[in-house]
1. When distance in nm of label points 7 Å out along Cα→Cβ at positions 49 and 65 is computed for each of 1, 2, which one produces 2.9?
2. Out of 1, 2, which has the highest value for relative contact order in percent (Cα under 8 Å, 6 or more apart)?
3. Compare FRET efficiency 1/(1 + (r/R0)^6) of positions 313 and 361 (r between Cβ atoms, R0 = 25 Å, to 0.05) across structures 1, 2 and report the one with the greatest value.
4. Taking log10 I(q)/I(0) by the Debye sum over Cα atoms at q = 0.13 Å⁻¹, for residues 169-232 alone from the coordinates of each of 1, 2, which one would give -0.32?
5. If semi-axes √(5λ) of the Cα gyration tensor in Å, for residues 89-144 alone computes to 39, 17, 8, which of 1, 2 did it come from?
6. When you work out Rg/Rh (Cα atoms, Kirkwood Rh), for residues 113-200 alone for each of the structures 1, 2, which one comes out largest?
7. Suppose you compute Rg/Rh (Cα atoms, Kirkwood Rh) for every structure in 1, 2: which one lands on 1.09?
Structure 1
Amino acid sequence: MSNLICVLNLQVIYILKVKLLIKTLVVFIALLLIAVFLFVPSYIDNQKNVVLENVSLPEVSPEALDLHQSLVIGDWHSDSLMWSRDLMKENRVGHMDIPRLQKGNVALQMFTTVTKAPSGLNYETNDANTSDDITKLALVSLWPTKTWTSLTERSLYMSARLHSLAEENPKDLAVVTSKKSLSEVIERRKTNTKLVGALLGTEGSHALDGDLNNIEVLYDNGFRMMSLHHFFDNKLGGSLHGIKGGGLTEFGREAVKQMDQLNIIIDVAHSSEKVVEDVLALTDRPLVVSHTGFYGHCASPRNIPDNLMIQIANEGGLIAVGYWDGAVCEPTLESIAKSIDYGVNLVGADHISLGSDFDGSTEVPFDTSKMIYLTQALMDVGLSDENIAKVMGGNMLRFLEENLPD
């Protein structure tokens, strides 16, 4: 009898130990998941979006400070909506948030939505069928489940985020979708210089999920600029960094026509040379290259030939210069300013703008709060105050005034 009791006691002890082990595993897994969802997105953001240390910044003159405060500053490209950080708080991570835009005296900011990025992406060749980093980011950042499989839903999720921020913070942020709303932002900034006018654009029209009807869906949700490509070929045609380098497909031609009908600004950053040529031949509306450099200044596979830049400018387009090594070779203020100066000499000051590619997995010499240093750097390379005003945002404002829907 005593032996039976001993056996039963051992069984009870074993069951209790198993239950304790299961509970411990559950707690461990729960803590691991919490750590993943809380810290992994921030860790990735911190690793990908770097402000370089030990970068020389020029001494700001009183003349530069006065000029900077008088400027309407605009930037054609930032991927900040992709990341989990609170954009209404000044962060130590990444390149941009609303407080830092305000510190930099930025009036107009285009927020672009990244919906797909193949693992191992580079400027030479990328296969669209490789593992997608944005799917992974969507999972660890707890984006809505429908974004896990739909690129259109990813753009809509990021646009909804921007609209919510503007609704909750009307003194700091306003979404611009028309000439009228743009005019209202510029007028309000006369008494509230902290107000930022935000616009929405796509980073590649794979965000259409292969359905032309989604052009209007995105338009109805505030998108006023659409780039055709990112790092890989898609249904519209070839990427500058894809496999085939082809021109517009029939689907791509129809997409461009529908974008034109809605007065959506077409962005040819990342598009193949043949696509750029095809779009120039197809549309009468001016194009934007939202973040780039000039091949003649920086012979990088990221930059299309100068002759195409000249054609874009001749048709009234804008070329927005970026701040990272792929665009300007050396990620320094001096190199950025020299790239801008090169562009002014190549196509004229009326066709040069800013396209930082902030928060686009780039390493840059300053964040958006320090735009004053770019004003100084442009003065240092000899640009006139008039041309600095055009480049820093005057051209962007004029372009939007002429090309946004009524």
Structure 2
Amino acid sequence: MSGPVVPVGLIASYVAQVLEADDLLADLWVEGEVSRVFPAASGHLYLTLQDRETSLKVMMPRPSAVRQRYLPRPGDAIVAHGRIAVYGRDGTIQLYADVFQPAGAGELALQFERLRLRLEAEGLFDAARKRPLPVAPRVIGVATSPQGAVWHDIKQVVGRRYPLARLVLSPSLVQGDGAPASVIAAMRRLQDISDIEVIIVARGGGSPEDLAAFNDEGLARAIFASPVPVISAVGHETDWSISDWVADVRAPTPTAAAELAVPSLTDIAMDISALHRRLGRATAGSLEHHRTGLARAESRFRRIDAAAPISRCQENQRSLLERLSRIAGGQVVAGRAHVDRSVVGLTFLDPRHVLARGYAAVSDGGEPVTTAMGARRAGSLLLTFGDGSVPVCARSEPTGDTRPEGS
């Protein structure tokens, strides 16, 4: 062997590097007929593109597949956008696609779809970030051409529906190479006006080439970054632009945009009348309900015998008075008996009662004398009996045994 021996993996890696360095293969459109479609459980989409000479395997990753509006079927002639690379495990060359379109859609349609999918992947179309329109805006900005029917139609509709709103026109180109930058500049002028509450970006109908300015990425990002809500009204109802996708609200026509931007005074007056009628019905119903309740209460009151409750109260009062009288009488009798017993006890304790039984009280100058020694010392004594007192003189010497009897 005269040449070097190279492992299979090294060959595959080298080919992959060569393909990745090729600018043509990194961004290209491939046209062919779909011969096989296989949606994997992972969400990736696999298919085979072929022509009369060869075939090419194609893989679309799940993030692109879920955003794809058109999904090819076997036998379809399509164009696919993506990059050529080597699938490392098998060493096969395949197209990693991000856009599928039916063949013959045209260059503008292919570019539109590719940009739409990329901006959608970035979140510019997320419904969660879209803002509601003001209910009754006082000042509305309009970015459009001052010539043509669009500006005239918007003024006419707003003036008829809600003349309280003021319109501010910011002139711009709406067609041609300079139109995207012109519309962006018009929007920025409106955003510099502090009381602008909503902006309408509008253009009348036309061919895809005429509407291409509103598929510009820079304009889409300017609408996304607008500090006030934006209504996009480009072309007719069947026309969809990138501006429509990114705006807070998409209107099918400029006239519809004016109708969405302001309420109708006629509708407001009708709503007020309807609310007035509802309020009247509700008030009348409430009055009738309370009137019926009052009548029922009055009827129940009339059926009640007022004498019976009063009689019961009087009977309860008499019963309570009788019980109170019995209780009080018993307490008086018991108290009197207690007093009588106390009087008897005190009578027995009275000294006069003791003297009446034959005893005498001995005193000296008002002070009681309770011993013989005290009597001898006193000399002059006073003997008090039950029926009176007798003064006596005590002898200094005892006349006999003074010890108590029996000692």
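1. This figure was derived from 1.
2. Once relative contact order in percent (Cα under 8 Å, 6 or more apart) is tallied for 1, 2, the winner is 1.
3. Values: 1: 0.35; 2: 0.00.
Answer by largest value of FRET efficiency 1/(1 + (r/R0)^6) of positions 313 and 361 (r between Cβ atoms, R0 = 25 Å, to 0.05): 1.
4. Details: 1: -0.45; 2: -0.32.
Structure 2 accounts for this read-out.
5. Label of the source structure: 2.
6. Working: 1: 1.13; 2: 1.02.
Greatest value across 1, 2: structure 1.
7. Source structure: 1.
Any read-out appearing in this document is the output of simple, stated calculations on the displayed coordinates, not a laboratory observation. This one's a predicted model, so the numbers in the text were calculated from it and none came from an experiment. Cβ atoms are built from the backbone, for glycine too; each structure is taken alone.
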